[in-house]
1. Given a value of 68, 61, 54 for Cα extents along the principal axes in Å, point me to the structure among I, II, III it was derived from.
2. 12.6 is what came out when mean count of other Cβ atoms within 10 Å over residues 141-148 was calculated for one structure; which of I, II, III is it?
3. Of the structures labelled I, II, III, one was used to calculate helix-only ellipticity at 222 nm (-39500 (n - 2.57) for each DSSP H run of 4 or more, over all residues; to 500), giving -5500. Name it.
4. Looking at distance in nm of label points 7 Å out along Cα→Cβ at positions 173 and 197, point out which structure of I, II, III has the largest value.
Structure I
Amino acid sequence: MGHGHHHHGHEGDTLPPAFDPAVPDEALTPGQLSRRSMLRRAGLLGAGLSAAGVLAGANPAAAAPTPPATAPTAAAAPPHRASGFLWLAGDHHIHTQYSNDGKYRVTDQVRQGARHGLDWMVITDHGNETHARIGVEKVNPDIREARAIHRDTLVFQGLEWNIPAAEHGTVFVHPGRNEVAVLKEFETSYDGGVRKATASTPANEALAIAGLHFLAEQVQRRKVKDVLMLANHPSREGVDSPHEIRAWRDAEPAIAVGMEGAPGHQAAGIEQKTGMGRARGLYDGSPGAHSFPGFPLEAYRTWGGFDWMTATVGGLWDSLLAEGKPWWITANSDSHNVYTDTAVRGGPASDYAANGKHTDPVYGGSVDLTEGDYWPGQYSRTHVGAEGFSYAAVMDGIRAGRVWVDHGQLISGLDVRVFDGRRWATLGGALHTARGREVTLTVDIALAGAPNWAGFVPRLARVDVIQGDVTGAVADQDTFTAPTAKVVRSYDTGGRTGTVRLTYSLGPVDRPLYLRLRGSDGNRSAAGLMGASVDPAGPAVDVVGDADPWRDLWFYSNPVWVLPS
């Protein structure tokens, strides 16, 4: 099971001033001091869990220098920086005035993301003929200006790819002198909208694979240092078939690395008297002409705000993990037009087709309750375990699967280890151990310690451990079930504060398997689609037109494998 892992030198690895305890408060700018205060309120600075999340142990499957009685955890003093991960919160799906349906300036989105605690962001304006012709170039100076102003925030340039024959995907590159040229050539040559290649045909599916190969070639030729692709809102229209997802991943496993486990547009489910009155994620459609015919109707709805592919225990995501395929999940804002904002596009001259952008937003005089988006970081967060504070480190962390996601700041930090008494592995990694050796899962969770944007302190009620066997390659590339995956242990965490430690004994491990985690505020649960014996209390299907996202909060982690031999 190879991860196709790139590794680059980490430029700018020093901690941002807000995170660095060696920098006194009085030396910080007002913005940096605000960030530090937020981290302190959340319990993320000082003793215990530290920096922008968890400074947690060494590389996956690294030997523990002094094996403790139990798996090493972040509840102990943070290890030396060289052997630790800096957990950085971010969002890889953000739109601006350079999208035909967007509104905000780049600086607006970056400022709001930083205000809401994000450390990295990707600007992903829609791929289309206008964007390919002028937008991808015109947005770049705004991105570079945002990088200069917000030095504590990593700002990537990307685009939202109309994947030929499929849905949308984030494509983003490491900053550099060729970032615009590579994205422009890619969009012009391989975007399904630009190339009129949206229909689900074998030729268009092949064009998508050719696009991924093109991106890989740009890295190989050193035109750009790195590229990543993640599939966006994969179940929304039912057009991302299982065989396409497998084909993307298998074609370029170092570039096509995952999907949105939870889509953006989470405010869209708020009932109409105070909101948009649609569905969380705008998942209120039904099968169309190009939808994969095998998907059930339940696939077109979110479950606790998460995509059906991720939320179903024993479903499509588990079927990929059961093959031993690294395929990671994220959670993002897909921010276009923000719920309760007062801004409108400025003036009548907002001619996107002619200018490649809309005019700057201005005050509109009223609060808009008809939109379904949040600011980056306001509701959804993707936490990446990075080896330093740099663009390369974030991309490496995503590729390695050191990622967990949450809604509504349900938790503040997560440290996950599988440990066999000598060696351990964390999220995205694999513990290679002797057959029959006892293995223990240890989870340390920093519970929420401060109010979220909605003004309350979230309370974690339950944590589930999900386990599945690694059974190898499937004969049918459209497989989307994993019969061995199930919830093997649930923990009641209600009424707890501070840091909670959970342990689960796997016993003597005699077969390859994986583990992943899920947690909830306990407000809405139901038996999973595969039955109560598989998932007794999973997320309930979200009701179209009546699904307040703040009353149904979840977190999910990416998997860790245990591979005995």
Structure II
Amino acid sequence: MAIEGVFRPGLLETGDKLKAVYDSSAPYPHCVIKDVCDPDLLRKVRDEIIENVEATYKETDLFKMFQTGDLANMDKLDAEQAAELSTVRRLRDAIYSPEFRAFISHITGCGELSDQTDCACNVHAAGGHLLCHDDVIGNRRVSYIIYLTDPGQPWTAEDGGALELYPQGQDTPHEPGVIPTATALPIWNTMAFFKVQPGFSFHSIQEVFAQDRPRMSIQGWFHSDAPPDRAELATRNQLQLRAGADTVSDFQAFVGGSAAGELGPEELAVLGKYVNPSYLQEGNWDKVLAKFKEDGSVQLQNFLKREWAEQVAQAVAAADAEDKLGRGQVPAYDAGMHGSWQAVGPCHKQRYLRYAPGEAGAAENGGEAGDGAARAGALLAQIRQELFTSAAFARLIAKLTTIGLVGQQSEVRRFRPGLDYTVAHYGILTKDPQLDAVLCFVSEAEAGDREVWESGEVGGFEACLLADDDNEAAEVYKAAQDDESGVLNVSPAANTLNLVLRDEGLMRFVKYLSVAAPSSRFDIAMTYQPEPDSDDEEGEEEEKE
């Protein structure tokens, strides 16, 4: 028998007991089996993988990890290579043996499983993660993972890397809530598994916080002969759904009248309250415009006047201190979710906090816990309302980009280290071009902080990328701009306004913010509606030149 000596004695006789545990678990049926394998055999598996298997680094908007090739391909190895991985192959064959497949089928009630082999070794080093999804692809029926973490160093919650399971959203069936309600640590010689269900089996891999050892596992799927029912609900399909063409109703008129016209004394007074005077000098507008025309984007550093920037920076620092976020602190899932800061989901598309004063359930707390976040939110909301939504600001944008604006939409956001992100998906594609203006605030209080943000290693950068023909997001590269990859990465920087013209076919996202980041990322995120053909006219002018 393929399973002889691989699993612990008597394991297959525990099916009824494990089925009861599986059926009663929440937020959806799942099971974690301790001491699943013979420990000596599993140590050999671990050693063979470390010594003889090459893993490839992979990173996208959704994950960051090292992964080997499909272990099904081991059958194609020559005799010498096969001998080096003989124990790995023995474990693989036992996992997909008829006896073990029947064992899994009985516990999960998933029906008959095919003999298709589909598994690989995954390694998540410090900072590695996998964002929320439901695992539905093709005929996958059961997802499983066997942990190969170092048996000599027991894994703890402070090390991160937990398997996180999400309930359905309270008012959004087939979408995940914003906080996982069950977790399983990657403890040596345990196996976790659950039935793959479209729009239901939502899970993620928490960022690995441990610096000195990786989260190592064999992860894979059991398959059936047919795809699951209601496959259209799968997260992969949801991410590929395009938004409706009519998004004009989402935009609002500018405060203070029409955005058309010159910058007169009244408009300059509105701008002068907040904006660094250098950006109000006509002699500097052409320099900004030249950069914008060349790249389709521009970063304006030190955009707000010093007195406003310092107030926001102090509030941001206080918020992170109160909520125990940044610089390696392990975050609570509900960190910062108080007062007017509300969590935004669903987690298979995004998770961050939005400042929403006056909405149901949102109220400031009169100086209690979270006072820094309340001040940061109130300051940014004031700047958004009085400056960024004003006709005067739209006229300034026209000077800097030659793009006339006819509408705006906006929000004040907070991305928390170790928790928050947005992902690229087709639902954010729009038919017409849009101009993004994002004023960002992050901590640069300690030496080296700016270099950390610019490196991209801790995430928090905003990226724009082309949607490709295969409905897959392009990989995220470290370069600030790589023309061949079609990716534009805009690093977060304190008091910096980023202007990006987003043409048809572009998706954008904020990369998952690592627990190692110096701070939260606070921002005012504006999207402006250009005048019809105003961006085309700019291109025609360039051609004439």
Structure III
Amino acid sequence: MCGLRFNRFGLVQQGTQTFNWRCSFSMKRKYSSSSSSPTLTSLPRKRTTAATMAQLPKITLNAREEQLKSLLLSAAKFIDSNPNTKNSNEPVILRWAGGWVRDKLLGIESHDIDTAINCMTGEEFVDRLREYADVPANKSFHGLQSDDVGRLHTVPRNPEKSKHLATSTIKLCGLDVDFVNLRKETYTEDSRNPEVEFGTAEEDALRRDATVNALFYNLNTGLVEDFTGGWEDMQAKLIRTPLEPLQTFMDDPLRVLRLVRFASRLGFRIDEASEKVMADERVLGNLKVKISRERIGVELEKMLKGKHPVESVRLIDRLGLYHAVFTDSARADMPKPDISTWPRAYECLQFLEENNTPGSIFELLVTTEESRYYAWALSTLTPWEQLPDDPPIKSGKLAMPLPTQAAREGFKAPNKLSDIVTAAHRHRQAILDLKAIVCEKKELLTARDHFGMSIRGWDQRGGNWRLQVLYAVLVDVAARTGSETREAVLVEWQQFLDHLVELDVMNVPSLKRLIDGKQLSEALGVKPGKWTGEALEVVMAWQLINPGVEDPAGAVEEVRKRKDELRIK
């Protein structure tokens, strides 16, 4: 073996020749058609040694992190000095893992720390930690304030939702800290859930979704540990799975979306081997049935709330993941919309956000961080507008719109967002009709009450009328920009919104009535009845025609004139 050396890809080089070297310490898993247990085969990669660890970059801790590190190491010594408190003779070794290490190496501050323990469960360690911290002398030594050690919260394992191990979470020194033991996971072909057991740091690293998330910071040595080539991948801005990609995604299909999220968040690229299999039918089939839609929703929400949601959406589109995410997986006859024009919608939203200036479409329609998330969620649902509605249900009630089904069942959209999706779908034609009045200068152009009451109606039946209009904009752009430029379509919508601003109706949903139902009944000298609601709408329309008037007498008179029409007795 003299003269041989490993390159960064785990290949052995001698002179100018390169050849594979199958090493006993490097393994990947693949399915065996004849066995229920996974077969292990070699995966070329570089062995981590003390020398290579020493060459990795150092992490500088801030004051709070130093305080936490000192506390945890002292707690570990306390546990080691009381052997009856654990089920192993091994000394406690603590590592900070995953995202915190990655972010620190990228120069990003993180307030969430995952702590991996070699020989205890997270709950067992935290129990001993609290016992140690309760001693006044220890509390004083570490400078702990009354709120520096919070309450323990343990999230139980839930294999049916791909939560394979309990996690204990506690607030320590102003940081959110999760505790869990190092583990290895063994998947079999006939089981959707892995067998989980204590593992080594290397085994724990290999089971992770990406090499850049498989780094450790060893609290005992103060060194970064890299068992999968994560540091080199970070330098190359590469998202890569520690083990063979297809098997990684078959084991846990949610990793497909996690890789999309990390690539878009960090501005990294996904390696070719992973991209090739991310939309494999077997992987997407497992994603539909093996992973809870709540967990898919969590990943999607993190993507769309991030700094670069468009990058996530582009990847979902390019990698062919759309129909596995935005669907009702429990519905056998769920249709699949044509997504060929979908990029026009999400690229339009990106364009609008990039050109967010006072009075612009984005500034007028997206007013909070929450509505920004909803806006991006709405952009993902625009392809469903091409399809006809389901027929009414037996009672005659309208069926839930397909885009709402895709949101509620596809990524478990919250009720508020689902209501906006439903309203945006059902009001889209009315919104287009109102825009046509402006663009074509029709008869009702200056009818402030017509515009204002339309907006109030959209808002009352679904909430956030502004986002309903934005949805109409995105659908319109997707439908029309095959023959017209995006800018030409957006000019029309800007003209429409400018007219709403000129009429001063943008905030009419929050406009308070001059008189309530009881006062109106008394003014008319009649008892309240079914007529009240419709009469109050007449009051509001009168207010819109007469802005600035504070005396309700004119509104009452308008209701009196229409007494017969309103069936007031």
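FYI, it's all coordinate maths here, none of it is from the lab. If you're wondering where the values come from, they're calculated on a predicted model, not measured in any experiment. Cβ atoms are built from the backbone, for glycine too; each structure is taken alone.
1. I
2. Computed on structure III.
3. I
4. Going through I, II, III one by one, distance in nm of label points 7 Å out along Cα→Cβ at positions 173 and 197 is largest in III.
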